1. For log10 I(q)/I(0) by the Debye sum over Cα atoms at q = 0.08, 0.17 Å⁻¹, the calculated result is -0.51, -1.24, so let me know which of I, II, III that is.
2. By the measure distance in nm of label points 7 Å out along Cα→Cβ at positions 143 and 207, tell me the structure among I, II, III with the highest figure.
3. State the single structure among I, II, III that was used to calculate relative contact order in percent (Cα under 8 Å, 6 or more apart), giving 23.
4. Check the numbers for distance in nm of label points 7 Å out along Cα→Cβ at positions 175 and 239 across I, II, III and tell me which is largest.
Structure I
Amino acid sequence: MTRTRHIVIVDDEPNIGRSLRLILEGEGHRVTVCESAAKFQAERRKTRADLYLLDVRLPDGNGIDLLRSLRQGDDPTPVVMISGHGTIRDAVDATQSGAFDFLEKPLARDRVLLVTKNALERSDLLRENQRFRELVGKKRVTSFEEITSIPGIAQKMREIYKDVDRVDLLVGLLSEDLPEGFGFSDTAFRVFILMASRRLKSDRFFTDDFRPEIYTEFGLDWIRNNAMKSVLLRHFPELGPALEGVNNSFSPWNVVA
């Protein structure tokens, strides 16, 4: 079942707020409208959102300044800026300050839907680490220390993400402790195995056409009796000293001076 996304709109024009609410609720999203920066900050303290739509000019501040404060406060939630009299300078400032995209008034429904769709996909990536762990058969983590024991990294992630569910996939992969004998994390290896397995199962040369009429008996024998190490040495014979005595090419190689 698709998760309902929460979108917060910050715009002091009632018609804009109503129009955006109508468009986005029609797509199944939960929408909160704030008429000022102060109300927005109060809303942020109460609940978490998946996307912010911020007007550039607000009655009690500037939307781009508000965006900068979000980024300085390590809030990774995607932000789309809105402006009724935007300039190229505004768009550049918004992008440089970390905005995902920029919408101009009058708002076009198709453009609003496209931008919010793309921004929400980015928001989903912020939670992808937890979902991917489940996909590859690992349990969800409840603390930053469960991700890594690398000194200082758990605390740094806590400062940036605040909530362990916000850790994105790439950071989660790179922060994990490495299993003994591996040069990359357990999750990264499971990703590799998962993608390789899908590739093999969908490749006709490893399924229906894996037969002598296609490969010849010699070719089939070579496939059965060789592995990644053979492939590496076939194409890069100079790796011989580094791979000497190494049975698993995914294990650390020999250090060659």
Structure II
Amino acid sequence: MERDVSDAQLVRAGILDGLREPKRPIGLVFETGLSLRSLRTHLEPLIENGLVEERRDERRRAVYALTPTGAENLSRMYKRLRLEEEKERRRKSARRVYAVVFVLCALLAVDVSMIVVGLLRTERYVPGTGRVVVPPPPPPPPVISFQLYWDEACTQPVSEIDWGELEPGDSRTVNFYVVNDGDVSLTMDMNVTDWTPVVAEQYLDLIWEADGAVVAVGELRMTSMTLTVSAGITGVDSFSMTIMIAGTET
């Protein structure tokens, strides 16, 4: 019996569920487990049908969010899924009952035949042989990996960025290299968390020019990251943050 809900609908229901709060593409990738390419494929019909809208955050980066229609559609989709699960549970229960009845009937038929045949029963023994062929193991999954280095020779890993002393209105740029040492091309992404003090996030702006860039397998790419201090900064003597750089299979 065919399912009333297709696999594509299940995937898109998962995307809608992940958008209960607005998210950037990399957040949806972590939420749904889809690749960035598959995510975009499933987002297009949701946007065209008015279920999801694309916005831009303060840094002009794409952010996706549910429309009111999308929220209603998500509720209806989950009601359909619950009804489908209940139908499937009832079908399985009925099949188990039929199986038990069939086995009981078969056992009763064997017992009756044994009584009728009695001493006329005869037996034949046939040897059986065979081989068990173990299939080869599947190929290993592709390796997703990249490294960060200060130098083109890739001898000095980037473990920390020291922005030094900055004055209001200053900007400082650091250059480093990204090398894709995995098996697939990667779309790069940056996020900044753990600001200390928290108010520093209001006055410090960090931009990575490689945010959203694709780095091919084996490619060594020089990138620059710039930190800008607002001229109106106040209440911040020293600061720290955590810079997350991620690569998603393209």
Structure III
Amino acid sequence: MMETYSYSDIANYLQCPRSVLLRRSGLPTADNDAMRVGRAVHQIQEFVVERQNDPPDIQQVCAVFTEIIERSGADLGDPNTARRIEKCAAGLPWLINVLPSPARRYLATETQFEVFDEIDGERVRIIGHPDLLYEFDGELWIDDLKTGRTSPRSVITDLQVNVYARLVSDTVGRLVTRAAITNPYRQEAFTAALDQRIVGATWESTVRPALRGMLTAVWPCNPAHVYGCAGCLVAEHCTFGQAALERQGDED
């Protein structure tokens, strides 16, 4: 049976291969309020784009956002969560001014795209879900929504942007030539013309080695990855993660 890997599998493998094995083994993964708030903002983006011809006002958007947050299971009494919600809510007027545009023709929101590749004679399927795909000024754009506190180092070299550009281009038979990263939390939008050489090099030098590692069952743990083992969603199922959580508990 052909293996299918998502963009998340690839990105997580590059951070810590063992985490992908644990996730794909069907073990329960942790959830947190940052993820819940992030999902709420993504739902707001979809809500606004789907109503481009009759854009909702800020009162409607804030009411929907509040409803989504209340249903999300987020701990509204936690000070950090409350600050994150407040910061994202403050960015909603900025977001709804950025999204609706008569010049943009939206083609897809959170739609699955796929590409097939062959690694050492074995065919593999790669899937991903770009936040937005649209035509603007005669070019095909992808837009990735971020809700974190940090700004991207570069749109052109962003792993997710380049992987999604390859998935969409192969699926629709047309090159994605521009990309945007939109962050309502920071009220920032970064845009760039994509370099097709970098799209291709990202696939060859980063994506395919990760696919090869997963296909050949190479699953080392990387306790030095950027988020640390305590922040891993499968930490409780891994020796390194358990130790990190214990240390974090002692520090608290």
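No lab work stands behind these numbers, since they all come straight from the coordinates. A quick note: this is a predicted structure, and the numbers were derived from the prediction, not measured. Cβ atoms are built from the backbone, for glycine too; each structure is taken alone.
1. Working: I: -0.51, -1.24; II: -0.58, -1.30; III: -0.35, -1.41.
Structure of origin is I.
2. Numbers: I: 4.5; II: 3.6; III: 2.3.
Comparing I, II, III, the top value of distance in nm of label points 7 Å out along Cα→Cβ at positions 143 and 207 belongs to I.
3. Values: I: 11; II: 16; III: 23.
Of the options listed, only III reproduces it.
4. Values: I: 3.2; II: 2.4; III: 4.9.
Between I, II, III, the highest calculated value is found for III.
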